[in-house]
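Multiple structures follow.
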Structure 1
Amino acid sequence: MEPSDAALVEACRRGNEAAWETLVRRYQRYVHAIPRRAGLDDEAAADVFQEVFSALFQGLDRLEEPDRLGAWILTTAKRATWRTLRRRMAARSGQTALDEEAEEVPDSEPLPENVLMGLEEQLAVRTALGTLDERCRELLTLLFYTAEPPAYGEVAARLGLAEGSIGPIRARCLERLLRRLN
């Protein structure tokens, strides 16, 4: 079972490099996804990533709620992304007519704020999923986190359960997950 965020923060405070690496690995995709979803390029996303983890490293001792590290990281990444976007918009004051026309083209993509809220929700679900017992975690991962969800027969075979028990177990696991999210 993976160590909790609070345990990792405590280990980082004691200078444990492996704990720091685990924290970075745990959150690197989320931090990188926020600026990318907001329309920033890889270089700007890397800058946001660096800013977030630098702030975390410098503020480890001041972090008041280590168990809410995921929320802190996402909020910090959002703010760093917004600052980067504002700087870029300010630098665009010399737009050409073609640039202005391009801005008039309707965009069907969700707003960056909505994408960021979705990422926060995904993180909350994944964090709550990580706190479930192994059977629930494996079952829900197979059913909801695979590109092609397997048939109940395959899930039953993988987990060593009766096929008829998958539905009721799934319902109980989802109830437990929901309780952890509330």
Structure 2
Amino acid sequence: MPPRLTFVANASTPAARAAAFPLDEGIDEFGRRDAAAMAGEFRNASIVFASPARRALETAAVLGFSPQIDSSLRDIELGDWAGRTLSSIAQSDADGLASWLADPKAAPHGGETVEALIGRTSLWMQAISEREGRVLAITHPAVMRAAIVAAIHADAVSYAHIDIAPLSVVELTSNGRRWALKSLRN
């Protein structure tokens, strides 16, 4: 039986509420409450993976899992922009922000490009396609957007047009050769 891959975005954090790029922070009280309401929803998972980030691991714990940590599920590396709000970046580096939003090969922050994130996520999905059963991956909105782009073979510029909220769920199915988007729940 080919795998079914379910991604869950980490619960809300102070940075998410402030419209800022995160540092390695934990989830907030609202995220903890909302994740607790979802506990038990993913009982059918045969294996659970998580990003090494604190917010992903705390989300996994509240959902009732002790996941295998997989660094391929780490959030996009945003270099100098980590911990900063979008409005502060727009004020200090408007051209850089515009370039990053328009060009998946751009990395004005000195971190990872969107194109590199999509490639990393696609390689991880290829490895997972060899597994059987239900795979649960607790990760970040950026990784989930990259997974959607990879699954549907969209142009990398599409990444900027996908919104993933905290605790969103994306389900992908595989026939062993290709992935397909089954559902997206925000």
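A short reminder: the numbers here are calculations on the coordinates, not readings from a lab. Quick caveat, the model's predicted, so the values are computed rather than measured. Cβ atoms are built from the backbone, for glycine too; each structure is taken alone.
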Q: Taking 2.3 as the value of distance in nm of label points 7 Å out along Cα→Cβ at positions 65 and 137 derived from one of the structures shown (1, 2), identify that structure.
A: 1
Q: Have a look at 1, 2 and say which one yields 2.2 for distance in nm of label points 7 Å out along Cα→Cβ at positions 9 and 145, as calculated.
A: 1
Q | At a computed 0.30 (FRET efficiency 1/(1 + (r/R0)^6) of positions 121 and 161 (r between Cβ atoms, R0 = 25 Å, to 0.05)), which of 1, 2 | A | 1
Q: Could you tell me which structure in 1, 2 was used to calculate FRET efficiency 1/(1 + (r/R0)^6) of positions 17 and 81 (r between Cβ atoms, R0 = 30 Å, to 0.05) as 0.95?
A: 2
Q: For the read-out helix-only ellipticity at 222 nm (-39500 (n - 2.57) for each DSSP H run of 4 or more, over all residues; to 500), a value of -23500 was computed from one structure; give its label from 1, 2.
A: 1
Q.
If relative contact order in percent (Cα under 8 Å, 6 or more apart) computes to 33, which of 1, 2 did it come from?
A. 2
Q.
Going by volume of the Cα convex hull per residue in Å³, which of structures 1, 2 comes out largest?
A. 1
